[in-house]
1. Here helix-only ellipticity at 222 nm (-39500 (n - 2.57) for each DSSP H run of 4 or more, over all residues; to 500) has been calculated and equals -9000, so which of 1, 2 was it run on?
2. If we compute distance in nm of label points 7 Å out along Cα→Cβ at positions 22 and 158 for structures 1, 2, which one ends up with the highest value?
3. Here mean count of other Cβ atoms within 10 Å over residues 78-85 has been calculated and equals 11.9, so which of 1, 2 was it run on?
4. Starting from the value 17.8: which structure in 1, 2 was Kirkwood radius over Cα pairs in Å calculated from?
5. Matching task: 3.5 is the computed value of distance in nm of label points 7 Å out along Cα→Cβ at positions 142 and 174. Pick the structure from 1, 2.
6. Work out the source of 11.9 here, i.e. which of 1, 2 gives that when Kirkwood radius over Cα pairs in Å, for residues 30-85 alone is computed.
7. A value of 18 was computed for relative contact order in percent (Cα under 8 Å, 6 or more apart); which of 1, 2 is the source structure?
8. For which of the structures 1, 2 does the calculation of FRET efficiency 1/(1 + (r/R0)^6) of positions 6 and 134 (r between Cβ atoms, R0 = 41 Å, to 0.05) return 0.95?
Structure 1
Amino acid sequence: MPYTKKHKMNIRHKIVQSASQAFRANGIKAVSVPQIMSGAGLTHGGFYAHFDSKEQLVAEACKSAMEGTVSRLGSIAEQASDEQKLTAVIESYLSDTHRDSAEQGCIMPALAGEIARSSEDIREVFTEEVSRFVSFVSGLAGQDEDKSIALTATMVGSILLARSVNDPELSDKILSACRADLKQRTAGPVS
């Protein structure tokens, strides 16, 4: 008996989630289709019943990861007062938890370097997701696009550097210095 559409969609979702976490933790090239399928609790033989290629899966995993990031940060912003929404997002993004949980975090610091050397199709999807994040940041505090791009680039670069150094104290300092700088730069005028 063939599987229902709902069952097939659930399986596809499990594969995308497995890939999304594995790519963010280990990089795209370092993760094989059998590893992704195993992470989803499936055999690798079923992969092509759901995806035409690993590249198609990478694109979907990028979209899914950014949707998750924006959703999580949006929930954090909703819990803050209007004037603290952006600060709450900055604090969450530049947190030890985000630094230490690449597989659960934002795709930008986890995959930007590798995606820069990927196909145009993957880069196009990544570009759309970066634009989605910039729009999200713009909407938090009425920031104009240029300021939101600078804020996004600073947050992504901060996490990337904090993850890359092998000195825990320096890593903590990178996060705390960037949090303080961004909060100061985004603070409203003092009355």
Structure 2
Amino acid sequence: MDKNLILAEHEVFETERLILRKLEMTDAEDLFEIFSNPEIVRYVTFRAHHSIEETKAELANKLLPQRLMMWGIVEKTSLKVIGMISLYVKADKGEFAWSLNQKFWGKGLMPEAAQTLVDFGFNELELNVLTAEHFAENQKSGRVVEKIGMKKMGQIYAYIKKLEKSVLCDYWALMLEEYRQERNEK
């Protein structure tokens, strides 16, 4: 199975309230709103952006080259990019990463987006495990991974270059067998 081909063929997903689509350079303004917010970037590995040019450079040099495994999260009513979500695939494992505009926190949008990629990962990519890790103090991400059925496996320290120190992170996983069992019980 060619997982990269499957990823390439799935450029857009739709949920009740969201469109997940590949990022474009025209998304820079919406992403700058996210990447310049100190409350959001305190939980990610890069520093806050201070100009739209920084966001454009991030898009061109880091995000667009990863398009295969990354989607912009677009709110259907406004067509605004309100976040991004990644599913990094290696062999039979997928790892999540995401960020969401603070104005949209607490509305159940990230679990909605993530559940779409959980289903895609297990059903289309035939992955055996999905994982996520987040700063232990980021309880909002903890709630998201719980809502999509992940179980906390433990904690690890990860070195965060922008902080120049190691940070305690929660590590989560969802196994294919657990996913199937949960689906059969519904």
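1. On the way: 1: -24000; 2: -9000.
Considering all the candidates, the number was obtained from 2.
2. Numbers: 1: 3.3; 2: 2.6.
Of structures 1, 2, the maximum of distance in nm of label points 7 Å out along Cα→Cβ at positions 22 and 158 occurs in 1.
3. Value 11.9 for mean count of other Cβ atoms within 10 Å over residues 78-85 corresponds to 1 out of 1, 2.
4. Label of the source structure: 1.
5. The value was obtained from structure 1.
6. Going label by label, the one that fits is 2.
7. Working: 1: 21; 2: 18.
The read-out comes from structure 2.
8. Values: 1: 0.75; 2: 0.95.
Only one of 1, 2 returns 0.95 for FRET efficiency 1/(1 + (r/R0)^6) of positions 6 and 134 (r between Cβ atoms, R0 = 41 Å, to 0.05), namely 2.
All of the numbers you see were taken from the coordinates with simple rules; none came from a lab. Keep in mind it's a predicted model, so treat the numbers as computed, not measured. Cβ atoms are built from the backbone, for glycine too; each structure is taken alone.
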